[in-house]
1. For structures I, II, which has the highest computed value of distance in nm of label points 7 Å out along Cα→Cβ at positions 71 and 207?
2. Match the computed value 0.30 of FRET efficiency 1/(1 + (r/R0)^6) of positions 63 and 127 (r between Cβ atoms, R0 = 30 Å, to 0.05) to one of the structures I, II, and report its label.
3. If distance in nm of label points 7 Å out along Cα→Cβ at positions 39 and 223 is calculated from each of I, II, which structure is the one that comes out at 1.3?
4. Match the computed value -1.13, -1.30, -1.45 of log10 I(q)/I(0) by the Debye sum over Cα atoms at q = 0.13, 0.14, 0.15 Å⁻¹ to one of the structures I, II, and report its label.
5. One of I, II was used to calculate helix-only ellipticity at 222 nm (-39500 (n - 2.57) for each DSSP H run of 4 or more, over all residues; to 500), giving -15000; which?
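Since every read-out is calculated from the coordinates, none of them should be taken as a lab result. On a predicted model such as this, the values are computed, not experimentally measured, just so you know. Cβ atoms are built from the backbone, for glycine too; each structure is taken alone.
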Structure I
Amino acid sequence: MDDVLITAIAGGVGGARFLRGLLAHLAASPDPARRNARVIAVVNTGDDATMHGLRITPDLDTVMYTLGGAVHEEQGWGRRNESHVVSSELAAYGTGPDWFTLGDRDLGTHVFRTQLLGEGLPLSRVVERLCERWLPDPGEGKPSVRLLPMSDDDVETHVHLADGRTVHFQEWWVRLRASVPATGFRQVGVDAAKPAPGVLEALRDADAVLLPPSNPVVSIGTVLGVPGVREALRDGGAPVVGVSPILGGKVVRGMADACLSAIGVETSALGVAGLYADLLDAWLVDDDADGALHGTSVPGAAPGRGRVIARPLLMSSPQAAADLAGAALDVALATGRRPERSAA
């Protein structure tokens, strides 16, 4: 069997921890095809913002730091052993935003990224340069991972609030903590964005496409909004297996429930699955919280697709994350590639 190509669409903390678990599962596998697997993560950039003149890419950085062993584990994002001297100096000057604190180590990444972007490099090339430090080639006999931004074009998620304001997603998420109800989201620039080089090929050619438990509205949903991405998944031959971020009607972390409410979707495993119904070959739900759904099908899925499978979903430890990622991969590979739809 040839080496396996696995593509995942990822957001921030949940996607990063799932990917770390996937790499651990592959590295420990007795199957040489899995140990030599290539993993490509297509990462959301809709959370990106410019602050203090620096371009910030939160989801890309969270995935990169997590896989590179430098993340602040308790937070799930940012660098461990961080200091905040520069942010304190900026606050002393009265320059904001004061609700988005950048650590000194993290600032080094943002300065370098902004410098490279200013030199004319596209974001995908900048990510490659950053990953040369954090994700070096592991060598023969070990799985490799490559990070791709969903697009080289700027896309920013803005939130329409119930009080009439429209704010950047970061302000709603970090400063307001989603305390002001949202009435909708707008991914500014997504309609004109093009998938970054390699994204469509990674989705179409994969032996498995995995949707980790990331925010379904502003993370995975934003990636799927880039023209051509959803079509590549729906019409291509790669089996698509998703993992529910909702267990028993509750979010594990974050405020995905506030996002789902804003677009009128029920906070449930099947509610989220409905957002991907046209793509899914299988949907993993928690065996404890949603085990009664096992053996059913996702409403709206194509005939013969959208199987609901119950497995332990809580990533309570690195081993639990590896087991979850392995279970999702097992389902995808057992499904196998499907016939591709011919272009109209």
Structure II
Amino acid sequence: MLSLQSDQELPRIIGLYGPAFQSEQLALEATSLGFSGAIVYQLRVGNRKYALRIWPAFERSIPKLEALTRLLEDLHQQGITYVSPAVRKEDGCVVTISSAGRMIHIEPWLPGQPGTEISSSDEKLENMMLALARLHLAAAKHTPKQEHYSWLRPAHLGQSASLKHRLKKVEHHLKTGISGDFAGRPLSEQSRDFYQRLQSVFRTQAASLWEELKKASRQCIPLQPVFKDLWREHVLFTGNKVTGMIDPAAFSCDSVLTDLTRLLGSVAGNDWSKWSEAIAIYQTVRPLNQTEEKMITVFDQSNLLLSAIGCFDKYTNIPPDADQASLRQKNRLSSRLEEYLNRLESYHSR
């Protein structure tokens, strides 16, 4: 993990966010290395906590973060207080570029712990689904600036960009197989086991999934700003109350089903009764139309299969002699891949 505690430019960067951030009593603590390559630090300024986020090296779009910040500010104004807009500097901007070319921003630290264990008929499940539905309703009212349309668009009817992308990915793998992605890499015994299991589920599911994706990607459905990367680790609870939905960097315009299926897949697995209960709660606030209801399975299964392939790729890219931070990341990827494969091996439609 990149250490910023010794970075000479750090006090200057933090100080750009106003007098409160120019204190000599700043305390910085590394907290996580995200799957995307982002690095997050907890920053203490007096009695308040903030998240200092260093974006992945490939993310260099300041307008993208400005579009996201405007959306989150709008959600806050609509009462969605469990998201955290970036803090604006005294010049009104939200991003600072480090000497290494990495984008950095600061946002208030949201309280709570991830809801890793949520059972059916749990108050946490109800509150999570209601919070997500309210966020979706509020996000659908947001009007992005036209110059931000590359990342966010107003709510409208159209075809899901996620499903079109997944269709192309599955089609590519059907033509070339998945072995080409990992050819030439020395695989450990665990990696070979993962690979064999992944090959097996791909052979049995990919062709029929491609047919379903081909039909679903042509359907016209409601599209709006959505999280796109919302799973159980990104929903924070204080007691049974949702107090945070974090890491919104992937926000873009798509179907609410991208959020519903990714989140429920991580919380409910293949427990379809739990899915039904959760979706019924969600629909008390934001009803799904008939077309959306019919597309839940294809959104879920396509995300699951391609996530497993992507996760395995990242897992095998980390060598056994990597640094400790990378090896911890590899262990997290291993656990996540095990979950994906377990679900795929027992998967059937809702």
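1. Structure II gives the largest value of distance in nm of label points 7 Å out along Cα→Cβ at positions 71 and 207 among I, II.
2. Structure II accounts for this read-out.
3. Structure I accounts for this read-out.
4. II
5. It traces back to II.
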